[in-house]
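Listed next: structures, encoded as structure tokens.
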Structure I
Amino acid sequence: MIPSCLPSDDLFVVKVQVSDNPAKPKVTVILDGDNGVGIDECALVSRRLANRIETAYGDEISYILEVTSPGADQPLTSDRQYKRHIGRKLKLVLKDGSEKTGTLEEVTADGIKITEEIKEKSKKVTLAPAEVNFTDIAKTNIVISFK
């Protein structure tokens, strides 16, 4: 139902959540796009989804619908999101518990290439680009700089 409500192939669904409130469930749809997603696109998808829900279930159903983009603090979850952030600084938490922070250089079918920065004797050292498989990544966040 949701993909057919998207106005272009540029947009994609990151996550759909439905609360467990039986009286008035909240449906949250998180969208992203290859070039980002704007408020107008979220509003259009929201209207289309609301129309689809009303057509399928009637106007008697009680729910809250929220269509939004991922926040800056939300982890990256799809390869399309990674591609959009090439050149940005990322923080990876690997499944073995270790962490890597560095610049995203490339996205491949199996993972990413990141130029890691580490601290050695109170200065930052940039390592050679290293490949990290998606299967080894537990969580990836964009490092936000306010400089």
Structure II
Amino acid sequence: MADFNYYFRVRYGECDAQSVVFNARYADYVDITMTEYFRVFYGGFENLITQGYETQVVNLNISWKSSARFDDVIHGTVGVKKIGNSSFTCQVHLTQQQSKKPIASADITYVCVDSSSFEKKAVPQSLREAFDAPIQPITINHAGEVL
């Protein structure tokens, strides 16, 4: 998972009155990290759409380890955990960049569906191949810029 590194800063509006990240925001963080990961290794979710596919999140489990706070820089990594017939599960780890303290980990499962009917479809072969191919080590920031 160390080959993909995504960094972003906690913004004031994501925190509660104690300057701690509000719990629902972690799902946003997982989603944003997955979007950037998908962009790097597969050309983005748009690549699936051009092939007649969409993805839908069918399961998201987040385990909190510690709190992120206002102005922290968060380091996100992604690994593929399982590829099924019509779904795939990835694991996202979020840590505080400076201290390396674990903040949260999440398992997120997507199901592939037809972009018109939204009925389940098998994971496309091109996506399976992309998951199996090694990616070059890369670091991305919140603006999607390669560092």
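Identify which of structures I, II gives the largest calculated value of distance in nm of label points 7 Å out along Cα→Cβ at positions 54 and 78.
Values: I: 2.7; II: 1.9.
For this comparison of distance in nm of label points 7 Å out along Cα→Cβ at positions 54 and 78, the top structure is I.
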Worksheet, complete the sentence: Ranked by distance in nm of label points 7 Å out along Cα→Cβ at positions 70 and 86, the structure on top of I, II with the greatest value is II
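Among the shown structures I, II, from which was the value 1.8 of distance in nm of label points 7 Å out along Cα→Cβ at positions 38 and 62 calculated?
Working: I: 3.7; II: 1.8.
It was calculated from structure II.
For distance in nm of label points 7 Å out along Cα→Cβ at positions 30 and 102, which of I, II scores largest?
Answer by largest value of distance in nm of label points 7 Å out along Cα→Cβ at positions 30 and 102: I.
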Worksheet item: Between structures I, II, where is Kirkwood radius over Cα pairs in Å highest?
Response: I
Worksheet item: Where is distance in nm of label points 7 Å out along Cα→Cβ at positions 14 and 94 largest, in which of I, II?
Response: I
Worksheet item: Any idea which of I, II comes out highest on relative contact order in percent (Cα under 8 Å, 6 or more apart)?
Response: II
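Since every read-out is calculated from the coordinates, none of them should be taken as a lab result. This structure is a prediction, so every number in the text was calculated from the model and none was measured. Cβ atoms are built from the backbone, for glycine too; each structure is taken alone.
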